[in-house]
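What follows is a set of structures to go through.
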Structure I
């Protein structure tokens, strides 16, 4: 059976309905004033500006349950929101949806060092979750550039990737159980700490990556790991992306599971950071076409540095590495990471940026980079391609910066042409048009072009079963 591809029509909530919503959280936590709502309506790149009659800030799962029960009763559309750091518009209301911010659900409910797990609420920031794990000598390995602002609920709703997927996996791999409020207000109590539970469908994985379209995650059991005894951070330079690829293979083989990050960056990205991020320094003495930020971790006190030194030495001896530097202190390691983490932010200072978050099999990455770069130049000969990202995962953020002197609006008018060209190459290699940012509003129209009719029907069937009135994040994903 084929399901409808358009969301149901939802009417704007009446003043009486809005008052009933506000009464659930109390007047202090029901925002209606435009200026106070702005942080919830404008995403950081300013690609999307939303509108809503009301922002609700519930403090408990019970509050969220009552909100969704009322939304289900009245047919009111709801947009769940975490830290508002998403990049595809999934967290932004575009019509008359009521925003439900999870920021006040910010408790660490429990920590279990022997069981290597902890229970956190959806509004806990990623940085706070990392800190809570470290306080019991454990590691929560999910790490992304916005970790001081993004929240666990949003991380799970988008199946966030980030900087250490190579070693530890996406957000999905860090979750043992969930607590979810369903579209009709019922609460699924799924906060299980089990590594093995083979009792039917895996309901947990339905909600991870669902972008708030099936239910609202209010708490999660997170999987923890022993903290590494040592870490080492290094920069390596390469003449070509092919050299970087061969060095990655070498590093992966020599590190025997201790390689945790391999972040590829072009020289243009480093120049942007040096130009616009105060206090940054060139990681090496001479400029090179490509760089990799490499991190190793070990349970031996001196193991990480030893592995990194051996890998870099071999790379230099074989000629794959043109130059390299191993961080001599924690401060220098932070400086190295800062160069990588600023890559997205500094592009704002260089004009418009056309962005694609894609993945291809690792073996095809060098060829993909060549072809996608040439495709961008064919469309705009003076554009400035800036592909970077998580090489070991096959995930590249293929960004294209505005040509010098070009009008920004004229540049952004090429968005569809550039992304279509990049996506066509991605699909040739069996890749994905969304590696870690999700579908949201930005890529919703593209989803049926990359998913089969059977896949689309299955997803629509799940949506219809769990949200029959279509009130959860309408117009996103499906």
Structure II
């Protein structure tokens, strides 16, 4: 199995996905190991000198002015994990927990956190031996780090908490033992180093942005199939026409549409049947392109955060240990709120294209794409489902980052809610995958009723076959909720989609 070296500076979202899905293992780069050792030595030197360091020999948050006796330094770190592992809600799925652990290892590998080598190596072993802490999804305000989610991971390192191992949920101590691992006793600074960071919101964010990338290509392909089903006007995607508004993403979407519709006998030109198409067809480059702009912005923010130090206090290379605010999730909170809006727009315009397919007054096709309309309802209520999902997206797209509730006795008086933003963004991505699956099924049904398969472009005909492998054309009414869900899952997870370009 491939082994990916973590050095704190070069980790990519594609590598995270590979490790998170269990296709690769991880190891510390030699350069990172050296930095980790040096950072730990600086902490121990400062303690030997009798310095007072936040979170090392003081309390936390509002209790930072309380000095801790030397003999209680280890208990302080253990108490931190126990008190902070209070998350609630449905546990995060395994891929996200693994992404969180990968990101935390990478952040600690930068050598600014003062963690010991053996503690960091045990976290790596959890990843490589598939010991997955149970992490509740709710409970982080995204400012003092993702304290609650990360504490649930850290507890397993000390033999507490719960973990999933080989399909069974057991105690942290049992999971370690079955995997042939031994728990650690945390020393000064280590508990804080393990939980003070943005790895929950970033882990969810990375998994989400990877799914959103696939969805963006699917949105462009779904538009192509709908254009063919409705004999749309190809002139709107003319390269010279799009070039006069020089947004790169508009050009990219237009280029994909021209490429994927090349050879189609279903497309028309301006004035051949009608002068203009509705906006949901004609404005695909402009609307989809703007969402791609959003995607690229968020991708850059996540890449930076993936290779950043989000701890506090920071052990600097000159030996200073300084408190700052790198745990604050605002850069990711704003980015994920932006992603929510961008992805929701892929779904919004897709649902409008579905309406054009099923509405006979707009399409000229059989009402609701039924083979025997009246006796059969066809895809009437399938469009209801799409409408329900885009409506839900609009509620979820409200920015979480504009909300802040003070915590820790007003010491932590501004928080990001970035983890909530990431969770909502992922829900929007999954809702949007279902909306696009519905459009693809509707376009497939329209092409079936028109007996137009042989008129499609080679690229769209190939994708149509994929759609029909999940949901064949409907000759009679049939419940297709499971088919829609299966297709949506494929759209979010298949690497083949990334190679359609």
### Query
Given a computed value of 2.9 for distance in nm of label points 7 Å out along Cα→Cβ at positions 76 and 460, which structure among I, II does it belong to?
I
### Message
If you rank structures I, II by distance in nm of label points 7 Å out along Cα→Cβ at positions 100 and 372, which sits at the top with the largest value?
### Response
II
#### Entry: Parent structure of the calculated result 3.9, given that distance in nm of label points 7 Å out along Cα→Cβ at positions 124 and 220 is the read-out and I, II the choices
II
### Task
Identify the structure, out of I, II, from whose coordinates distance in nm of label points 7 Å out along Cα→Cβ at positions 44 and 276 was calculated to give 7.3.
II
### Which of I, II yields 12.9 [mean count of other Cβ atoms within 10 Å over residues 60-67, calculated]
II
### Task
Assuming 24.4 is Kirkwood radius over Cα pairs in Å as calculated from a single structure, say which of I, II it is.
II
### Which entry (I, II) yields the derived value 1.00 for FRET efficiency 1/(1 + (r/R0)^6) of positions 196 and 316 (r between Cβ atoms, R0 = 41 Å, to 0.05)
II
### Message
For FRET efficiency 1/(1 + (r/R0)^6) of positions 156 and 284 (r between Cβ atoms, R0 = 41 Å, to 0.05), which structure out of I, II has the highest calculated value?
### Response
I
### Message
When helix-only ellipticity at 222 nm (-39500 (n - 2.57) for each DSSP H run of 4 or more, over all residues; to 500) is computed for each of I, II, which one produces -18000?
### Response
II
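Each value in this text was obtained by applying a stated rule to the coordinates, not by laboratory testing. Everything numeric in this text was worked out from a predicted model, so none of it was measured. Cβ atoms are built from the backbone, for glycine too; each structure is taken alone.
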